[in-house]
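In the part that follows, the structures are each spelled out as structure tokens.
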Structure P
């Protein structure tokens, strides 16, 4: 058996009670826990536009995919005009979509969601399994890694494998996979290469006894270097967790903050739910039909890096290639003047301004719009994630934050395999809204955000600390 997304879930569930005749499977982009991550949430933060639009598409008419009929093309404006989430039922759905009703009736990590989180029952590799994940999967980026790690708890026959590449959701099943967005893969047709060189040999060995069992546990198409890699174990043992520090002057470095107590200890910004940071460049097309949805996670981030409510931290140009292979994470020390808040962290690869020197004839220069469609100065997101303050201490029982108290925010940034090339810069962006892919946090603690009223949404002053005592940083698994 094999399948992508929902079909990947159908495939993956066989691991719990496999039929004796099942010889091998390949789960690809399977979700495992819809509250913790994957399609519908990010650690309890609702993926508003996706969850709503997908629920409508699946359940508005059981005989056909019915897309929600937006009155305006720019869904950023539509969701902003909508106001509090409760207005979706009050004004539009009127309780007609069961899954949407379930989502808003269960804001916290309760038994409804835990029962759905089937991966908690998986503790062994029971059938040879080729897990497949996309590093820029905009729908199910988390599940395959969780299945891989749970099956790894007991894998005496070494039948648990993972493949990951620079793909959007299911791109490895497209004809070529030679780029994502405008980012090319240096002549590689990664989708075809995966199917011919990895997927087919895997099934050929386990179904027909031909060829060899994979000698690796993980195989990746490494972005940046644009090369296929294999690893005997994942994450590779030689990857060294290395701290990349945020500094109060807006720089990034591998040197921890120093200085006397009178030095600037933080940077701050005002987060206003009435003017949230868009998650991609406006106008934002509906999620379905797909429009720009597939490739938004690789979109150039220059469209927000000078907003006053987005803090950007930038390194010097790299003197040599920097390879990060394995799980990434952010440790922010942050405070808010409110009693609830979100923090979003983005790790970005900043291309040099002359990356594509020959994109147009020097004597003519770029045609209108051509420079924006090049990689010159491109800010490529490598990893992005959100944490919601009410769930910092417990996913089951949300609690308010203490206003203006610095708190440690641990933000997982998933697994990656990427090379920041010599001459590139590393950027980190921090913000508190990511709209409408993540619903707006009122920034005032309420029992359920889904029942918040318009008056609950208030501006808040956010501080990111960068001092010797409170050193905000990322943890990168750096390869020698």
Structure Q
């Protein structure tokens, strides 16, 4: 098997077009990684890196630092990563589903190009706000990350506004450069550029995960290991294999709805009928429910903590302090709310993005129908029920995958750098992007009559 995979990679460089695309993609991704190591002038990142290394039990900042490729802890020019662009894209997707004017524009010729342009403008606005918030967070690290970090800003208090403006502009420029690189990879490289950037940033945390894994079983300084390699090590290997296999299976899973097309005449041309199928993905919403749930749950605990610290009334202080602890990352209340929100947002995303009425109308106009189902409203109701049922399976799967790293890090005291690769957004994004990139590479190979990544050329359900 490994020999076939090696031969496949060798074949990739025998096709000139594919070779140039792969080299271009690798070069652009190397530039993205370099941006996470160039520190912004006027900041001392050493203290913040030491803090992240010693506090590895997860949380919102640790997750965001992973998506930024470690740029947040290094105070780098790519410190806010590509997330503002992704947020702008998600906002426009939701607005397209609920705002008729944008929905109409998306169906017009050239409308998609205009929506992409709107997304770039919105990215600039989000970057300016995001960058200013990040600059202030580095200015007051004890409130943003935790106590004991020390001063990160090298500017004096008289020039603090110059520091804020400079840092905001540099972070905005860095994100816009990442956005441009992502679009260039999509056009001239292999795979979806923005998704590949996030995947590379996630995989760049593997050395930290390996170090955390080594400290678990072989701690230095004569300390006793908290986990035994014979027991915990084998369980973790089995869990990792099961999670990856489950993510691949559910990402690829789909329900095929049969569609019959009747013979029809258009002008003087006669089009023959035929049988096809409509694929409904089990995990239609992808990683979006987890991102929504994590984004919302970042705030309640922090708000309660701020109220508790600033109130002088003992009753309010005690109650908000209790609420802050209950809503803390990894608590039973947090896990319960987190799971329910993932279930809710799975259905919310399907409701806003899957338009069964439009699909039923398109089938009717093209002479297509589902056998045994009335065209029009009957088809719409059938698709709604089918999608609701398979969405439940996908939502339960997402909930399980999302809670695994939290349970491992908070309940079993496994370092977050290690547990983050056992589920959650990291594994979902990585597996999904790698599968998509493999499809594109394999299509180039099969067009030139080379074998794909498997000996027979394709995996069932891949096309």
Structure R
């Protein structure tokens, strides 16, 4: 059962970038006594040309056997400036010297990368008079395969019990051998969700630099409306397809415990933000539109493909043998398409096609490059008459040629593939078809 009086707050890198931003964080926490557990990221960029603390740390790891003191000097200066400006009592100089010594001795890149969150967490705990909980101290556990160990919730829950404020740095934990392991980049969102579940929080507040999720990328559709309420399933679909306001993997811990997520803006704390909930009654036809570029489509054609048992399995095995994961598989009777991310495909396209020609005897195989995928997401879309026709008519009116169509059994999305050059025009067309 959730604690009706507890809110877990995660603050992203932009919310902690400088002393002014951290002062806003302190004000937000002091404004509501229910905000007792804080999950900080490492300080982010102070300006577009600045470097994130975590990027400095990756550089330190690269130079650890030579001289990491130069990039670490940037880290030291930033944290000492923060401590001085905020009136910290913590011996930051001693802490930073200890961290540098341990970085120099460590061959674990995850340990080095996690030190930004660790130092920031120590600083916040000092400023708040809070208890510091180190995720690597038998709190957030990874199993031998690098996945979150379910024992985490019980172990961490014990450390979070009781009264008073607590600070749990984001991004990292420890494996069975006690070695620090990190979540993917942006993993502080995941830590926040794990902490919220372990603490049985009533709400998980995710504080960032935007006032919630928009129904489309505001860089493409500046007038895109704010999403006031959305379900876990819907935001996962949108996050996966490029809506970057929330890490899609962070959905699972809170979804399993039905803990609502409130996406808020550190710079505009008065804004209500977006609520992510288990169930909702839709008001708009769609929840949002999101997409990404840099996809390719592997297209196969073979007569009587549907009668050849195990054909699809063979295709996927060849793809796996080339160390490539796939995204979607729209198919026909004698044709099969496999959508691949360009970063996964890399320079292995010709080798992949040659393997398929040699091993499967297909009539035709080609690789279609420069594609973008766009997902239109909303509860029960497949049950609303005319949704697909409205979408495709809008694309036709915008002069956009659809190369891929994929509507799965989830009933909450329609995915289309278009040429990358048409990506922004397609997003605008779809958004205005359903919102205006």
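Quick check: 3.4 is what I get for mean projected area of the Cα convex hull in nm², for residues 148-187 alone, calculated from one of P, Q, R. Which structure matches?
Answer for the origin of the read-out: R.
Computing P(r) over Cα pairs in 10 Å bins from 0, in percent across structures P, Q, R gives 4, 19, 25, 25, 18, 8, 1, 0 for structure R. If distance in nm of label points 7 Å out along Cα→Cβ at positions 332 and 428 is calculated from each of P, Q, R, which structure is the one that comes out at 2.6? Matching structure: Q. To test your reading of the models, identify which of P, Q, R gives -3500 for helix-only ellipticity at 222 nm (-39500 (n - 2.57) for each DSSP H run of 4 or more, over all residues; to 500) when calculated. Computing helix-only ellipticity at 222 nm (-39500 (n - 2.57) for each DSSP H run of 4 or more, over all residues; to 500) on every structure in P, Q, R gives -3500 only for P.
Once Cα Rg over 2.2 N^0.38 Å, for residues 236-339 alone is evaluated on every structure in P, Q, R, the highest one turns out to be Q.
Any read-out appearing in this document is the output of simple, stated calculations on the displayed coordinates, not a laboratory observation. What you are looking at is a predicted structure, and each value in this text was computed from that prediction instead of being measured. Cβ atoms are built from the backbone, for glycine too; each structure is taken alone.
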